[in-house]
1. Computing Rg/Rh (Cα atoms, Kirkwood Rh) for each of P, Q, which one ends up highest?
2. Supply the structure label, taken from P, Q, corresponding to Cα extents along the principal axes in Å, for residues 112-279 alone with the calculated value 53, 42, 29.
3. Among the shown structures P, Q, from which was the value 7.8 of distance in nm of label points 7 Å out along Cα→Cβ at positions 136 and 600 calculated?
4. Distance in nm of label points 7 Å out along Cα→Cβ at positions 160 and 328 computed as 5.9: which structure among P, Q?
5. Supply the structure label, taken from P, Q, corresponding to FRET efficiency 1/(1 + (r/R0)^6) of positions 48 and 456 (r between Cβ atoms, R0 = 35 Å, to 0.05) with the calculated value 0.40.
Structure P
Amino acid sequence: MDYKEEIRELREKLNENSRLYYELDAPVMSDYEYDRLYRRLEDLEAGHPEEIAPDSPTQRIGDKILKGFEKYEHETPLESLQDVFDAEELADFCAKLEEMLGETPEYSVEPKVDGLSVALEYRGGVFTRGGTRGDGRIGEDVTANLKTIRSIPRTLPDKLPRLIVRGEVYMSRAVWEGLNELREIAGEKPLANPRNAAAGALRQLNPKIAAERKLDIVIFNLELADGKAFETHAAALDYLESQGFPVIPHKTLSGTDALQAEIARINDEREAYPFDIDGGVIKLNVLSKRGLLGSTAKFPRWAVAFKYPPEKKQTKILDITVQVGRTGVLTPKAVLEPVRLAGTTVSAATLHNQNFIAEKDIRIGDTVTVQKAGEIIPEVLEVDFSKRPEHTAPYRLPETCPVCGAPVRQDEDGAASRCTGAECPAQLLRRLTHFASRDAMDIDGLGPAVVKQLVESGLVRNAADLYQLRREDVAALDRMGEKSADNLLKAIEKSKGQDLSKLLCALGIRQVGEKAAQALAVRFRTMDALLSASEGELTAVPDVGAITARAVAEFLKQPQSQDLIARLKSAGVRTDSALQPTGGAFSGKTFVLTGTLSRFDRKTAENRIRALGGKASSSVSRKTAYVVAGEDAGKKLQKANELGVEVLGEDEFLKMLANAEGVKE
């Protein structure tokens, strides 16, 4: 590839990943891969400086300012660090510093926290404001969000006129896992990793979100201290610790061998830290020597970040198991011969789906190469076919759910295989949360956290159990109480009156959202009619295509689905619809039927009016379009005449119906 073309492609790829990483918190590239591509771009631009463009990622320090935040100007620029990737590059860095200083200096070695860099400013010992790094000079003022982080001291023992420290905001792995569990229950997209979860919360305009994410911070640098002087970085960190700051673990060392050993130790023990790390930081300890060396246009000359490569190792697949997720997706996992990887012992790895297994031809007994994706989830990279045992067989996911035994269906795009069981225990949390959501039964107060408690306490095993809950059981739940229990039970009772369309949406049938549920309710009017409908009749419904019709038919014929519907009906949940079609020939028109009709009963007539988009009312008003008068019509006919409402005889009404039903909606 021509170097100009390669520079252009690298620039576009890195800029797009930066946008996804910093602005959308949705990375598609590992940090290590990004850093390697960044290094390649630096090398190419160094050889061809005429190709350096203003929008090159090498010409800026960090992320850009999001709209809605006030700007935060850093008095001391928050610089990023030059990366090194192996022992040789680290030795070169040390050799250059020794040459410039004329001695073997002392270094501080620290873990490199994978979070969001911020500055905290104190005046008179009181936390006054804080901002993100931004481009190193201008960041975002996120003071309100930072005040929700409990580990940030609001006041300090020493009342210095001004103090500015730099730290890394992070989310612990435990909090991240718990948050993703609730997001999965609610049907929301999981957060990619703790770093992006923390960044997304800190850069929200609503501080409540930051508080809910339970963020934390670790301080790794003193930027400014009026009235205080320190000879070394280590002494400054010790002082900050005495003031109540959570300070980065650090060691003071000299010599390349000692640095290499400490970098390796940090990597081996990375799981012991409460935060994720992606490397180690080596920086001069004596502060005056930092001043002598200064900085380049972008990096300090006195520090580097050693980036750990994704560790890869070979191991054997002992078995393949299948887990059923809360959305019904079957996820295969490889049971591995335990192997040490990125500081932890790995004994399992995700195999994603059937397509992934088939593409790589992964079989039980294979020797495979594994690595941690994004430093968190182990995954299988490739099979070593030279080590494959004889008589192995291709692996296929089961055709029935391993949890409830219901049939498994593959998505139309072929990516995921799903359990179709309406009462599958593995899907209970997700199904109940969806059942209670606003577009479904709209049960106020029944969110993911409450649902989780109801399930874990054994009070609810399917949606029908919600209508059997007792006040004392609900009140006993954590953070509930009698008033909250009363409100929740009232909301559950109220939901019994929801239209059939809401119930259809609440059942969680694949492909059936609010619009399709309404179309089905309008067409079939009752759950009994829908249960007896053929797939062909379902397909003929507007807004219900062949794929949706098949999903509905398959769901309704399952014994689990029929049992759930029967229990809901028995509990008093409404199973008919009063929805009016939109766009029909009678749309916007109100009919009142009075007297005795000889050709059909009143209920049948009203249903035909509704099917055409009209409204059937029991009282006559100026808004009434037509009064249909049969034999022995009484006061309603009299009032229609008084108000000038058009009156139709039975024959006229039948003719109007016939003409309207011939109109294509």
Structure Q
Amino acid sequence: MEQRRKTGRAGEQNIPQEQVKQRMEALRDRIREHDYYYYVLDQPRITDAEYDTLMQELEAWEEKYPELVDPDSPTQRVGGQPLTALGTVRHRFPLLSLTNSFDEGDLRDFDRRVRQAAEEGETVTYVVEPKIDGLSVALVYEKGKLISGATRGDGEVGEEVTQNLKTLRCLPLRLKDALPRLEVRGEVFMSRHEFERLNQQREAQGEALFANPRNAAAGSLRQLDPRVTATRRLRAFVYQILYLEALPNEMATSLAYGNDQLQALQYLEEQGLPVNPWRYYCSTLEEVVQACKEGEARRNDLPYEIDGMVIKVANSVLQAKLGATSKTPRWATAFKFPPQQAVTRVEDIILRVGRTGVLTPTAVLQPVRLAGSTVSKATLHNEDIIREKDVRIKDQVIIQKAGDVIPEVVRVLSERRTGEERSFTMPSHCPECGSPVVRLEGEAAARCTGAACPAQLREGIIHFASRDAMNIEGLGPAVANQLLEAGLIRDVADLYSLKRDELLKLERMGVKSADNLLQALEKSKNNRLGPLIFALGIRYVGSRIARVLAAHFGSLDRLRAATYAELRTVPEIGEKIAASLITFLQNDQNQQILEKLEKAGVNTQDKREDATVTASLAGQVFVLTGTLSRMTRRQAQERIEAQGGKIGSSVSRHTNYVVAGEDAGSKLDKARSLITTGVAPHLKIINEEEFYQLISDK
């Protein structure tokens, strides 16, 4: 099948060489352009399948006309170039790319080449691992400490992102053993859940959405401010030892002089590095094929994105014998899953007005099955995307799930147009309230200017009641719509004036549901100040910033009285956040809502514990390990931060407390070691009960 692809245009006869040369140069230019959008800008313009087609055609031409191969051709290099905004690092060992296999025939060709290189009678086995769809990185540990981290870049030179990598809690800052030097390769990625959370947050703040988890991970890891990276909850898996100078022991010696890939992964796990537990050990090609099929069947059920399976020769001695080309290893290949795409028709383009007034266009599609579900809508993000892709109503389009999560329009099939298609124009007035729509300079989003827009109010009510905000159970979108349509509420503060008899008049609202909602509302009055600030829906103020503001000012009154200059002195509060807070808090309508909330009995004070306890936690660094039985990890973090403490991602000499819950892991061992060796004599290990005593009221 691969051979048939390669003999496409390159297999044509009697083509003048000059014409062939022009075609090859045109292909190189297109691939370089898409490399730039993908690797440098993180803004891919074509699908992986379309990119593969371009590369395969170029490879076929170069195979047929080797005299026309350009040393700078995309086929002769690993790919991409690093951004200049970050420092650069030259990799000690090149981070090579993988050849792609698309079917069983390609896998058999790979297996045949491997066996030809093996000695007579030598056993050939493979390790098959999921191909994580993220950003490749190299990590360097010296004397057991993480000293350097870089992106793959062009394979020879990458971007220096050490401080950003250190924000990933899954990556140890120190290994179990003080190894002289260990260099490893891994993949940084973003989970599906975190991708959805991040895009919801960005939408609420009026920011552009990420197209897929891979782009989100790449953009997050390349931030200039590590604090931004830390909020993105990235993860990583390490999968290859590039270099090992180890302490003398049997396993390290075995790995240093050649052994099994499974043992290498086991060794990395023992050192505390994150390794994907899902892998296959295959002794035959048939087992490799079956592993690839199982991977494709499981891909939609995983919490992260994979776009294929990686097949590696298990024995590193045979790996060394096989060697590598200038850009790819001969001992490994990537089996790429077929893209999950479908063709359908755009029946209409509608607009949804968010709680910040942003108008988001959505394509209403002729329903089609895709990646295990029926898709009837796809996001179009903003007006610029519609113009760029030239999406028109009644167009036939190719759609896919971005990262297999959010349906999006990949490409318009303009060659199938009949003349019935209609262009979309962003309205000058809001479709919900009729207020003027504006687009500020430098922004992609168009916004409704109506302060009383019912759509903004509806989305604001839903956000106010959400779990990370006031956490009002039973107040979802359907109930919010009913309350607004019945005229029972005009703003979030009116929720606390609802009466039982009013609720019982609503359709499908029974006695139990009404009582539960009223109880949830009453319970929410006792929330901490941080969730209330977040619930207000102030632009650029997420849950983390809300907690910072609550801890700093201590009350809503003090926050309302704060000046722009005072806000700028608060850690993590930049110009945009400060300006947004001033705009919100000085608005007359918003001030009235805040006063109504206070009169309704909603807590507007930061419920700090006893002053003595608070002072004792100020500046104290806590590390949590294991499971707590009486509160979630997040709740524990909030309690610590509310009392002036800080959260550490790993145990170090700067840690003051290690809270050891049930099934505490390596962090507990690390804490004991630091205490025993005298590195951190001040460090205290406390159990769950001791932790509650520390944070409780005196």
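1. Answer by largest value of Rg/Rh (Cα atoms, Kirkwood Rh): P.
2. The read-out comes from structure P.
3. Structure P accounts for this read-out.
4. Only one of P, Q returns 5.9 for distance in nm of label points 7 Å out along Cα→Cβ at positions 160 and 328, namely P.
5. Source structure for this number: Q.
Taken together, the values in this text are just the output of simple stated rules run on the coordinates, not laboratory data. Quantities reported herein were computed from a predicted structural model and do not represent experimental measurements. Cβ atoms are built from the backbone, for glycine too; each structure is taken alone.
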